[in-house]
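What follows is a set of structures for review.
Just so it is clear, none of the values below were taken in a lab; they were calculated from the coordinates. Computed from a predicted structure; not experimentally measured. Cβ atoms are built from the backbone, for glycine too; each structure is taken alone.
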Structure P
Amino acid sequence: MPELIFVPFAGMMLLTLVVWVVMFARRIPAIQASGIRPQTRADLDRLPAPAVNASNNLQNLFELPVLFYACVLALYQLRQVDHVHVACTFGFLAFRIAHSTIHCTYNHIMQRFAVYAVASVFLWVMVVRLAAAALKVGFVAGASG
């Protein structure tokens, strides 16, 4: 059962790969069509919205998801994986997929924010429960040492 937590972990990595591919599939033709010779990030931000949005979403996948990866690894290492954590990881993945889909397609800001907020709640539940478990494990280890 604890290994099940790595399914959403791998899913997040695959989502990052998909968004990376989408970014390049949009950015390269957009650069060629625009005639822009990008020298700075500001030059790339002048590309059409689909290319910029995919790039921005890829950046987003290196923000809160980094905490997700660390949290999953710590939970597994501390042997704290339970049904709640597994449910949270699947919830986080599902809502991050929804977030990326919205961001890379029609990009409705309020819808994107709503799914971002729900994904974040799943993550913060994991982080708070991990912190509590780490304190407990540390306290027990300190008391027995």
Structure Q
Amino acid sequence: MEKHTSPGTGERGAKARPDTILLVEDEEMLRMLIETFLVDHGFAVICAADGLEGFTLFKQHKDRIAIVLTDVHLPKMNGCTAFLEMKRLNPSVKGVFASGHIDPMMKRRLQQEGVRHFIHKPFLIKEVLDAIYELMGEE
């Protein structure tokens, strides 16, 4: 399912950004919507349909992926486990988690790893962009 999308120039005239976002979402329509939105705002996006595919793609592109945007509940490998494995390979990678529910113990574990952005589904697409911009400002 691997898909790489080059950054666009968005309605706000966004310029291409050096940051690549790995988007891991098993709901195809939602994945396509978020991907389009991010590309329109100047981001390069790599998409995966499940946690294992996301982890595999991260291993291949770990030097250029700055942010992982992932669902929590995914087939093959959940988003939390996948992200923690990615963090072992590149401790500077940042994460944004989207879910209708996240186990409080797993949330605490992710917070211990520096994750601060948890977006509750259903979410406004602007919430995703705000979280990403905030993460970029931390660098």
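Computed over structures P, Q, FRET efficiency 1/(1 + (r/R0)^6) of positions 33 and 73 (r between Cβ atoms, R0 = 25 Å, to 0.05) reaches its largest value in Q.
One of P, Q was used to compute FRET efficiency 1/(1 + (r/R0)^6) of positions 25 and 89 (r between Cβ atoms, R0 = 30 Å, to 0.05), and the answer was 0.90. Which one was it? Attributed to the structure labelled Q.
Suppose Rg/Rh (Cα atoms, Kirkwood Rh) works out to 0.92; of P, Q, which structure was it derived from? Derived from Q, not from the others. Computing helix-only ellipticity at 222 nm (-39500 (n - 2.57) for each DSSP H run of 4 or more, over all residues; to 500) across structures P, Q gives -12500 for structure Q. Quick check on the output: 28 is relative contact order in percent (Cα under 8 Å, 6 or more apart), derived from one of P, Q. Which one produced it? Only structure P yields this read-out.
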